[in-house]
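Please treat every number below as a calculation from the coordinates, not as lab data. The structure displayed is predicted, hence computed values, not measured ones. Cβ atoms are built from the backbone, for glycine too; each structure is taken alone.
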Structure 1
Amino acid sequence: MTRTAPPRLAIIGGGPAGLMAAEAACAKGVTVDLYDTKGSVGRKFLLAGKGGLNLTHSEAPARFVERYGSRRAEIKHWLDAFDAEALRAWARGLGVETFAGSSGRVFPKDLKAAPLLRAWLHRLRAAGVSFHMHHRWLGWQAHGTLHFATPQGERAVPTDAVILALGGASWPQLGSDGAWMAPLQQAGIDIAPLQPANCGFELAWSEHLSSRFAGAPLKPVVAHWTDRRGVAHARQGECVLSEYGIEGSLIYAIGAELREQLAEHGEAVLRLDLVPGHGESALADRLAAPRGKHSIGDWLRRRAGLDAAKCALVFELTAKSTLADPFALAAQLKSLPLRLRAPRPVAEAISTAGGVRLEGLDEKLMLRMRPGVFCAGEMLDWEAPTGGYLLTACFASGLIAGRGAARWLGQ
């Protein structure tokens, strides 16, 4: 009697989504081979660990899911299967305790990624996952055979199902370079163009500002902007002056809307309230007091509480006539216009927007046009601000795809 070989699942991409897909599929008894273009997995995950590894966020679920913007309905389905609390429990199961900081962001207690990744890989290998490094996916050959480039030459790998977890196109030196788009487009898969997300924006700074104040924080400030529907918004936070423009958590949080404005109008105007603790009228009265021998910069520090970076920004963007008029100057400090010219390139971004459109996937994240092929992680068409939301959704989508592939193979 001949025995048929057990079905094999290939997972391409060794980031959090691919690794979680491998774990979920193994738990269902599936034989898993994981392929990655680099010599080791989890490289971008380890890079995130340099900032303490912000795994997830502790805010209420209803507020949490709102962070995913236009894709919140679809991603809620993922989070129903694996949410922030489930992620913390998962880490605890690997011997890594977590804590929530004052901002609500959740980190490992040792603020490191490497111990968590090591424990995870040990568990995956013990579960039977086979890792194949230095395998760059080139697409499909006949009969769905996977086509890889390896240091030993091109390789054809037959498989029964595949999960693509190839990331976006940010930080391409770590492995996610968007090269997967070409074979998917050739296969007729609908893909939204990849765009930078969680990135800085360019402004036309003078050499003085860019050289002397690059890296200087602006805090606290309130950002005001109008979306493409004409609705006004405001958000308080922190940002950072950079050599090319402006960046930081406040900018990342509203970056999608700024990017839309730029695409539609060629320019986006962001207004900063540099003195959120003062009303405009009271601030004008303070600035209108006799200045004596104080310079305008010293006066702004004394009467408006501006630091050197905020003062430099005011001088950069304010006419001399406005500086001489306390009432016009107060209005400028409460609504300083920044004219953004472009987002930074995709390669510099923390993450990417765009990718495989969710409309082309079923609820298990299988491509409707290509049964047996699943997608997960950042290569899908969604985005979220930093704060743990990116990682949480990557983990959750990997779990959904891993379980979906196991179920499909079982059928």
Structure 2
Amino acid sequence: MKIAIIGGGPAGLMAAESAGAAGAHVDLYDSMASVGRKFLLAGKGGLNLTHVEPSESFLARYGARRPQIAPLLASFGQEELRAWAKGLGVETFVGTSGRVFPADLKAAPLLRAWLRRLRQAGVTVHVRHRWRGWDGQGALRFTTQQGPRTVQADAVILALGGGSWPKLGSDGAWVPLLAGRGVPIVPLRPANCGFDVGAVGRIGWTDHFRAKFAGQPVKAVAVTVRNVDGVELRHQGEFVVTETGVEGGVIYAVSASLRDEIQAKGGATLSLDLAPDRDLPRLIRDLSQPRGPRTVTKQLQSRAGIAGVKAGLLREVLPKQDFADPARLAASIKALPLRLIAARPLAEAISTAGGVAFEALDKRLMVRAIPGLFCAGEMLDWEAPTGGYLLTACFATGLVAGAGAAAWLRSSRKM
């Protein structure tokens, strides 16, 4: 019979493909004027589909939710995703970091081919349909440009995203609708997000540093934090100085640990290694060389390769007297403590932590308390760093939910 899918992102579209392949009649509804808005936005960065790292390392990226995500990825994981893209006529390649991209680094051709195949399979897409919950008879309620509309469906799959990027449709408006029906929901929080810095008596950067360096990248840097279990995490890459703090790839890699520590303790310390390719003894030796007529700035640049925004970070954090002590200065270059006091708002985050608790779902991703209602994608309570992990799991949850809804209908003799 009829399956209604609400949400036209990767999870919703994959659910439509999976349910349609199982013989269901599928109608897909999205609040925006077109589907795949966030998917297309991700494509502006090259569309990182997945990652080729070993399975054990890949699964570790899902943290505490690994036990729930692992069986889903067993149905549709890294290799299956690449084969699926190839089936749409989109070849992929592996970048130097192990990330997988479409050969043309674009999302639009893949999305067009996917939508074409879905239409050929009989999937009907309804745009500008904002879901408002259920009416008294259990029908789905929508607001449209033509006015209110109700839809009856034999099964429903929700793939509404989290709460990040609300302008693209993922606004978390579904939370009170599900909570009102008793569905357990872990509060939504920002993931893969930036942070605000702070110091004693000050929130944010000094005016001088902000005016000179906001917007500049900090490259060839390593960051170290401790997670909630006390395990030290170190990642190397780059980040960007913002008006209020820091954001970017290497920050996103440790954002979950930073966010949780700030929530528990009111702040977190991020340790910056501004010279990851030089060891401490070498730095001490180099900075101990006679300076002669050189300024401290010239000495840092010539002896330690520290200039520009990196030198600015040192001056922002260290007391002036530390620059006269080569050992202290070298130690700070290798482990500069940056105090973070708040994660940036959820609406600015790349993705969302929290959502529908897995404990409320069966292995088909059906809500146990509401038979016939399935959930998929980022609205579930899981998180992962950027690097293809987000998209891979969204695809996998959509596939499982779509197949699960069709199987439930068959078992209920509605197909």
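A value of 31, 16, 9 for semi-axes √(5λ) of the Cα gyration tensor in Å, for residues 96-135 alone, calculated from one of 1, 2, originates in structure 2.
With distance in nm of label points 7 Å out along Cα→Cβ at positions 88 and 176 computed over the structures 1, 2, the top value is the one for 2, the highest of the group. Quick check: 0.55 is what I get for FRET efficiency 1/(1 + (r/R0)^6) of positions 128 and 152 (r between Cβ atoms, R0 = 25 Å, to 0.05), calculated from one of 1, 2. Which structure matches? The value was obtained from structure 1.
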